[in-house]
1. Tell me which of 1, 2 gives -7000 when you compute helix-only ellipticity at 222 nm (-39500 (n - 2.57) for each DSSP H run of 4 or more, over all residues; to 500).
2. When FRET efficiency 1/(1 + (r/R0)^6) of positions 89 and 225 (r between Cβ atoms, R0 = 35 Å, to 0.05) is calculated for each of the structures 1, 2, which structure yields the highest value?
3. Matching task: 0.35 is the computed value of FRET efficiency 1/(1 + (r/R0)^6) of positions 121 and 177 (r between Cβ atoms, R0 = 30 Å, to 0.05). Pick the structure from 1, 2.
4. One of 1, 2 was used to calculate FRET efficiency 1/(1 + (r/R0)^6) of positions 49 and 193 (r between Cβ atoms, R0 = 30 Å, to 0.05), giving 0.90; which?
5. Suppose Rg and Dmax of the Cα atoms in Å works out to 20.1, 79; of 1, 2, which structure was it derived from?
6. Work out mean projected area of the Cα convex hull in nm², for residues 185-232 alone for each of structures 1, 2, then name the structure with the largest result.
Structure 1
Amino acid sequence: MLVIVRGGGDIATGIIHRLFISGFKILVLETENPSAIRRTVSFSECIYRGRQEVEGVVARKIMSIEEANECWEKFEIPIIVDSEGRYIEKLKPNILIDSILAKKNLGTTLNMAPITIGLGPGFEAGKDVDLVIETMRGHNLGKVISEGKASQNTGIPGEIAGFSKERVIYSSNEGFFTGYKKIGDFVEINQIIGDIDGYPVKATITGLLRGVISDGYFVKKTLKIADIDPRGTEYENCFTISDKARTLGGAVLESILKKTIEVERKNGLMYFRKNFTIG
């Protein structure tokens, strides 16, 4: 079964990784300039680097379907620049997953594949996609929604060790970002970790720099550009898939199985009614 995934950020990577090790053939569609900050655990990073490995799984940037076939033969994940979804129509996947997490639907429709799944706000199950996955942290994280929508975005980051909004850094101005620190570095509150066209970007709390946007990226004002983990002992977490991403990966796998079983049951019942009579 071919799965096309729109988006290759850190949450999407948790989903892609789960499906890949479960045996699915996957193609990832990305933008020309991905803005992921947890770049060490984002397959989208291979758009810049050409190759990205996350927890033993390799993704590779490709330019054509021929190169995608080569990746599949090598048990790798091909990623291609296609923000408009042209390859969805070309390849007609069995499953389409929208994991862009834009808080709105950027063009995914119910008829793009036999099974369509949307992550988070912006999708309505049964209207935009077959199934929606709840992405808000809390009791319902990972819930598979068959009717209705996911919770609306609150704009408040998940809490880590008592810190929520404080641990995320947003750009205060527009311009090109230059980083002084790398992912995994320990930073002190108010320490300068980079600049945007000369204007300093300071750490908002003390902790580990868990994520930071690519050096040279042109950022717009209020864009999320860095993430600090206040737990200074959690260095390995900077390089592994998060608990949230793993949970959502499991939820997407559940969604695929749920929808596949529904289709098989429906087809089986239709076959029975057509070929057998009772009494």
Structure 2
Amino acid sequence: MSKLFKALLTVFVMTTSISAMAATQVIGEYANGCIDGAVPLPTSGANYQVQIWGHGRNFGHPDLIDYIEKLVAKAHHYKLPDLLIGDMSQKYGGSFGKASSHGSHQSGLDVDISFDFATPRKTVYELSHPKDVNLVDGNNRITRNFTKNHVALLYLAAQDPRVERIFVAPGIKKVLCDVYKNKDRQWLQKYRPWFGHRAHMHVRISCPLGSPLCVKQAMAPQGDGCGAELDSWLNPPPPKSTNSKPKKKVKKVLPPQCVALFKAHQ
């Protein structure tokens, strides 16, 4: 095979790959959007299984599928137990409905990764009746479930440059801040404290290339977030008494491209 032919073949493969990626379009916001051309994550692999929280929630952008597969491979390489993958997105994105607690997971760029593991392998019943393995309790105190395997998994999950945010309970972030106290902690900026998220981490990747209608996530505050910011979650100030009326929530309006996409696939 000549060098020229090899070079042309490489260009063809790269062009084909880029075209395939561009064919998948993320539209709108993480919590108010859709995706055209999402692909499914197989519900079972050599070193992972997918939990069944609802029908058809294992779809995502090819970047998200690649992120999950690489994380599974890294976890296996470092001899962690097999991973349990939770909710991703629906085939065309959008809301899971009022019965779901999810406000996001609408654009194929979010995935929940359980703090339970798939070692030993789960039965179909166990996958369809997921068990919460809380690493901290309701007061953000560590439980006996929190192990070195979880610390390692939390570290590995943040190392991919495509990761925009990882939402965890404030007590989980505190453990990471303490464990890496005298080490480089800049990567901890990606870990954002959020209500719930005691039994799983919610990973969000950035808007992919080739999706100009994808609305980017706002920039995270500077620093590792281990100081006053984290303290504000762990020790919130008492509520202020006020007579003012609460502000009305602005009703979200789906991008017209999403409305058309959902209508075309009803």
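Each value in this text was obtained by applying a stated rule to the coordinates, not by laboratory testing. Because the structure is a prediction, the values reported are computed rather than measured. Cβ atoms are built from the backbone, for glycine too; each structure is taken alone.
1. Answer for the origin of the read-out: 1.
2. Greatest value across 1, 2: structure 2.
3. It must be structure 2, since only it matches.
4. Considering all the candidates, the number was obtained from 1.
5. Traced to structure 2.
6. Evaluating mean projected area of the Cα convex hull in nm², for residues 185-232 alone on every structure, the highest lands on 2.
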